[in-house]
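The data blocks that follow each hold one structure.
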Structure I
């Protein structure tokens with residue numbers, strides 16, 4: 001998304017993630033080839049202090065136009081095997097940090113009256129829960145409910161709050177061998193990024209990228225939800241069993 005915003009829209013950017021080396025490399029590339037200004041903020045959104053620092057640095061010294069909140073982690077495996085510290089980190093990253101940043105940004109845009117947009121990246125897993133990613137599905141459902149409700153509280157007509165609902169995307173999060181049997185379902189990252197920017201630009205309320213995903217979502221709504229979740233459970237269980245024969 002950062003690359004497309006810079007090259008296609010000549011947007012100056014604030015980019016944030018945990019790995020400062022990758023951020024600095026991206027900054028150098030975009031400033032050289034897209035001729036935009038890029039500010040780097042290294043932050044781990046599982047750490048509340050980093051979330052507060054990120055908000056402070058984003059709102060200091062520059063005018064914001066839009067924010068894309070796409071940090072997220074998952075756990076793929078039996079829920080009973082999810083360690084408590086991993087659960088807390090997942091919850092902090094996927095839910096608490098997003099709520100805190102969104103709340104601060106809405107307050108900022110409402111106070112200034114400036115035109116802008118916020119996009120929260122949720123998932124189709126918020127609509128159709130994914131067994132063996134139970135907590136992840138729950139966090140994404142929370143984000144959709146939170147954002148949809150908050151969008152109707154926003155007083156400024158100049159501010160939009162969009163929820164982006166992709167299916168699986170071919171990123172580092174899905175690069176592990178646990179996802180080998182599922183990779184045929186994954187959307188190329190550049191396509192997903194382009195559709196996400198479209199959703200933000202057009203101030204969509206909820207947006208599912210990909211014609212097949214949209215058709216599939218409508219079709220699946222016609223079937224009993226338990227049936228759909230059971231089908232997903234069998235698919236994901238088969239993928240897990242190939243690398244963890246003890247899973248039953």
Structure II
């Protein structure tokens with residue numbers, strides 16, 4: 001999961017089966033915690049040198065570097081496809097196209113701007129653990145999105161292994177891990193925010209699925225990114 005979901009170099013050759021991707025989503029919240037720990041540590045150090053708004057921008061850039069833009073790419077492809085107002089088949093073709101269109105650019109820029117502004121605006125006394133949980137919330141989105149949907153394409157695709165082998169059991173175990181993390185770092189308000197992001201992930205994937213008859217890897221990436229922004233919005237309200 002660390003090898004696939006991050007750019008953190010782990011030079012091991014593993015005998016990975018197709019089902020391991022879906023089953024491995026149980027640990028997606030822990031991957032989020034790993035990313036969040038790096039981001040929180042970087043923020044603490046950077047804010048000693050730079051103004052807060054510059055530090056907020058640098059944290060978002062570091063997040064993109066750590067993930068290789070994997071989920072951001074899915075966000076752009078999903079927006080290009082779903083907001084093209086085409087047939088299901090054409091939407092799936094657009095989503096597979098490596099080129100980025102206007103809708104994709106607008107979606108990516110909007111999410112990046114909102115994330116940066118929210119990090120800059122959240123109460124400083126709560127900001128470190130909000131940054132810590134920010135990527136966890138995103139991976140809760142991927143977990144719930146994969147387990148609550150079916151694969152939209154008739155053939156193979158990057159998201160098929162995640163969607164086909166992630167079910168109710170994986171969601172429950174992953175959410176249990178998430179509950180421990182959110183409560184451990186943020187108490188009752190943390191659990192309240194987890195309920196929001198788990199619900200938003202379910203509603204988002206159902207909305208996207210209604211357009212294309214299921215989900216894809218791009219959709220899971222989009223849910224991850226949007227879920228992180230929703231978490232920051234909720235945190236801005238709960239922890240101010």
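All of the numbers you see were taken from the coordinates with simple rules; none came from a lab. Just so it is clear, the structure is predicted and the values come from calculations on it, not from any experiment. Cβ atoms are built from the backbone, for glycine too; each structure is taken alone.
Some notes on this structure:
- Entry that produces 30 once relative contact order in percent (Cα under 8 Å, 6 or more apart) is calculated, selected from I, II: II
- Structure with the greatest value (metric FRET efficiency 1/(1 + (r/R0)^6) of positions 60 and 76 (r between Cβ atoms, R0 = 35 Å, to 0.05), set I, II): II
- Label whose coordinates, when FRET efficiency 1/(1 + (r/R0)^6) of positions 124 and 148 (r between Cβ atoms, R0 = 30 Å, to 0.05) is calculated, return 0.25 (choices I, II): II
- When Cα Rg over 2.2 N^0.38 Å is calculated for each of structures I, II, structure I comes out greatest.
- Source structure (of I, II) for mean count of other Cβ atoms within 10 Å over residues 28-35, computed value 24.0: II
- A value of 30, 13, 9 for semi-axes √(5λ) of the Cα gyration tensor in Å, for residues 36-83 alone, calculated from one of I, II, originates in structure I.
- Origin of the derived value 13.0 (mean count of other Cβ atoms within 10 Å over residues 4-11; candidates I, II): II
- Which of I, II yields -14500 [helix-only ellipticity at 222 nm (-39500 (n - 2.57) for each DSSP H run of 4 or more, over all residues; to 500), calculated]: I
- Source structure (of I, II) for distance in nm of label points 7 Å out along Cα→Cβ at positions 116 and 164, computed value 1.8: I
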